[in-house]
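Asker: Below are structures written as structure tokens.
Laboratory data are not the source of any read-out in this text; all were calculated from the coordinates shown. Model, not experiment: these values are computed from the prediction. Cβ atoms are built from the backbone, for glycine too; each structure is taken alone.
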Structure 1
Amino acid sequence: MKLITTLFATAISAIAMTGCDRDRNSEISPQIKRESTEATQAAPQTLPAPGSADPAAIAQANRLFEDFFQEHLSRSPQFMTFLGVKEDYGKWDDLSPEFAQETHDINLRQLATLNKLDPSKLDDATYLSLQLAKRKLEQEIEAYKWRLHSYPVNQMYAVHTGVASLLINQHRIDNADDAEAYIARLNALPAHFDQLQKNLEACAEAGTIVPKFVFPYVISDAKNLITGAPFDDGDDSTLFADFKGKVEQLAIDSERKEQLVGKARSALLSSAGPAYRKLIAYLQQLEKRATTDDGVWKLANGDEFYAFKLRQYTTTDLSADEIHEIGLQEVARIHGEMREIMQRVAFDGSLQDFFEFMRTDEQFYYPNTADGKQRYLEKATEIIDTMKGRLDELFTTKPKADLIVKAVEPFREKSAGKAFYQRPAPDGSRPGIYYANLYNTKNMPTYQMEALAYHEGIPGHHMQLSIAQELEGIPKFRKFGSYTAYTEGWGLYAELVPKEMGFYQDPYSDFGRLAMELWRAGRLVVDTGIHSKRWTREEAINYLLQNTPNPKGDVVKAIERYIVMPGQATAYKIGMLKIVELREKAKQALGDQFDIRQFHDTVLANGAVPLDILEVLVERWIEQEKQR
């Protein structure tokens, strides 16, 4: 199977919140601090002595970083498209086992080359780049062992929906050649899906088949993409409408436009349609071999695999049991703060009664109509625009790229997550996008709108990811790299910061903030419950229903997400706890000298980093501030 190198191609995968009182931190931080200290022992604690940097060695290292990035980039037409590079514009990534082996061999060679560099000759920035490059390569090399433990087709990210999303959202048509490349990609789908099917079968033979509940989702998504013209007499299908709309905007004569549309129609009928139908038929057969066991404990060496995923996502050595316990403690603490909200609004009843009130009272939901969905988008845009006007209070560095709010496209809204963020194009041709899933507005309560917009948009992912890819003087792999604990930890932290600025004035909205944080705390419990403690899907669903205010549809979709993405959901709260811990440490060390803007710039100034390296960077900043 193809192993997508996260060091260089993170952006292609598909995807991806409390008061910081000292008592709360004293409960959790020692455990997080322990793991961070242990992890940091393996990471370099000191930099080369001042004046020891060698310009030639620095230049050599940075040439290697760029060459290695370009080597992997040249092997991924889809990542090039994501970056706005129109090379191999009519091709898909190679999904073959042979290509995956080649990638593994390249990673081994690149790591061996980096290990030959002398760190003592590098300056601070290049030294950090070297450590990050080596750690990422080491992780990818370890991940190769687990290449048959993945679910390449699931309801969260999948090859067959990913190609459609790329064509719609990333494949720009600026001229007739771009349109021809789009058509070429449609014609290449049969071979691409054949590779996918072989990978799915290899996984199945190794005992890795996605749980049975997933199949109706992925089959439905595939059918949606071949519904409508030219496949039947309905309205234009998703891809046909996208292609026609883009071509219509071109400054070419109508005859040429008609010719291109005709070629796209033929490609859909002769290539894309048959490819999807063949894949659907295979998935329908594979479904018969699937089981209802949900955790990865069912896979070969499943416990070892899950421990790897936890290390990968959290960038810590916390065990599943430790993460589970942190989750239980955080759930209990947040429940206490929610009871305070209940008193503020004079609610008479238990916490579970209050949850039911928040789930069902119509005042908290827009109508599930076109008008209701539009109102949601307008309100979310208003929230983000208001925060834009307050950014100078939080940051000295701000992104150039703009941010817009969009609804998740109809073809994938039924199975997609609740909300997510898409980076802007590096060349400025596409803004950052906060996607809200409005398939059912009952799953998008208004009391969570503020926290959700802050997380996915500003000051959350848009600030972090846009600033990262706009950084100057660092290798490209760092601009587009990702560590989930850092990235999602920041997103969750970004829900807290507006509270400290005076937002969340409505107590129900403040409850929504706590509900979002509770959701992430609950993830620590259910993710480890499913994959380590062998909870069933139903047990995990019941836990969130009893301990969070989220509606059942929201809960079911979330648990199903955690099942197919083992470990990923634990990174949010672990990362947020570390960022809050580091901020409190800086406040205590610097007193009146502490500047929240400089702290935020320190956290974001180097792009995504593992949590132990983030701790080193913040501690170094603290010492520099003390010396000033």
Structure 2
Amino acid sequence: MNLNYIILIPIIPLAVFLLLGIFNQKIKPGVSGYVGVLGLTVSAILSFYTAYQYFFAHGKVDGVYQTLVSKTTWMNFTDTLSIDMGVLIDPISVMMLIVVSVVSLMVHIYSRGYMKGDAGYTKFFAFLGLFTFSMFGLVLATNLFQIYIFWELVGVSSYLLIGYYYTKPSAVAAAKKAFIVTRFADLGFLIGILTVGYYTGTFDFETLNNPEGSAILNWASTSFMGLSALTWALILIFIGGAGKSAMFPLHIWLPDAMEGPTPVSALIHAATMVVAGVYLVARLFPMYYFVEHGFALNIVAVVGAFSSLFAAIIAITQTDIKRVLAFSTMSQLGYMMLGLGVSGYEGHDGVGYMASMFHLFTHAMFKALLFLGAGSVIHAVHSNYLKDMGSLRKHMPITNITFLIAALAIAGVPPLAGFWSKDEILVAAFEHNKLIYFVGLFVAGLTAFYMFRLYFGIFWGKDTKYKHAPHESPLSMTFPLIVLAVLSVVGGFVPFSEFVTPDKVGFEAHLNYPLAGVAVLVGVIGIALAWVFYKKENNLSDRLVKVFGMFYKWTYNKFYFDEIYLFVTKKILFKRVSAPAAWFDRHVVDGTMNVIGNSTVSASKKIKGMQSGKIQDYAFAFIGGVVVIALVFIYLWTV
């Protein structure tokens, strides 16, 4: 299989970014939209061609999907330790090429209508190009350092897009918050990378992921606090992934990131950037599974399960429709981490890994659809809040139907895409950890409830009297909705287990009817409860709020985690640590230097007369010196 053309997939959006960025003031806004769409169309076509070539023509040898690498050495440290740049093609990188290219293309098309008339129209498409380039580079990386480089570029792109409305203080604050929180997480990632390189002698994914290779077999050479050095490295790498994928407790940046334009929310914070953490764990899955009997993988499972439940509970009480979807994203990412955490490695035992990647694939389609649908609604009513919405099905039929399809898909209603991937995650959890299974099952019910609370609140509910009659969005916005709705319907029928497995040997997955039936029943109960509470205007939800009282208040305020972080940073770190350190620096360190400097200046002022340049002064000093010396000699002679 020829890999030479694959470099064009990331290079094209990079060229779009450079073209639109450099000639920002010269390119007409309408033209920049077409340039962005054309560039992503070519990348998408190449991505689909790559998927066809890999999965159906040249990727499998003797029943095993091969890892194909084309790379060149960038920096050498030792004979074995180097940083290479190149492309790596295997089942999950090809799958991610499809996800990134499809969602990014739909967002580019959608943005032509959504951002029409915006003063920074061309700049916006330039930023989209930079992000897409970074994400393509991340999924094609051949080693840990290459993935880290593009990981940071994704962070920069996210910062630029979240803070796109730079005159809006809340958007600027949200961009800084996302950047700072993920930088703390990325510090752990970097330390983990350096630890892996030090103890294994390589950053290369092929070598690290070989279960029989020395990189894994020699992991026990050094230990710290009862765990091997590589286990600590994997935990630190997971911290980086948890920050990017908004896992608890590094989740606080994701809801605020909704300050960016809605297409950004769909692209970055629903389908592509936030799944980078899940992709990172999947990329190193053999290490997570084999090193110290999967200790780090158990941490992944627990954090994923808790994050999924935590975010789902908060999503029930939020009134900003984009924030509901943000916490929904966090919950579904927890599902994906959960799936990886309970997975085995060989054959059907790897169903958790397969299901996690399958859910990543299907979730990208229906969550992007939900965000773009929310953007269509916001575009029509000029508000993000449920209180300003209701009965929009009468005004926006296409948005209504497509949003309903996405809501049914994420609720796990068969035969839509979300049903198949979520069911397989629950099967894997049931086989490996019953407690995590019941958490996942409960979250499935909560997901169905809060999604249909959102759907009924927007499209049914009260008959709102709008100042301006809402209308359906233009074709440039509804076309991506229709495409993503179709993918949300048919995406689950992809025989994913035949393509993506941890050991790269496909297997035939079978539906577990009892477990599937229970999951569907729980989802239907969630939808039914939302129907009772929100389909028609009533006071049942207000009564329920009073019943839950303080718990509702805590949930609505996201369990005050933002306030906790602010307290820790301002009252403890800034006031108790930074302020004394600043005082010591200012008064002791700077004070000492100032005393030395001032003493030198004072002494120089006192003796500078000795260098006056006047001959009479020098003559007086000479004669005075001679007289003093003569007196000394006379005194010594007489004594």
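Asker: Thinking of 1, 2, which structure, once mean count of other Cβ atoms within 10 Å over residues 385-392 is computed, gives back 18.6?
Answerer: Derived from 2, not from the others.
Asker: Moving on. Given a computed value of 27.7 for mean projected area of the Cα convex hull in nm², which structure among 1, 2 does it belong to?
Answerer: Matching structure: 1.
Asker: Could you tell me which structure in 1, 2 was used to calculate distance in nm of label points 7 Å out along Cα→Cβ at positions 241 and 305 as 3.8?
Answerer: So the calculation was done on 1.
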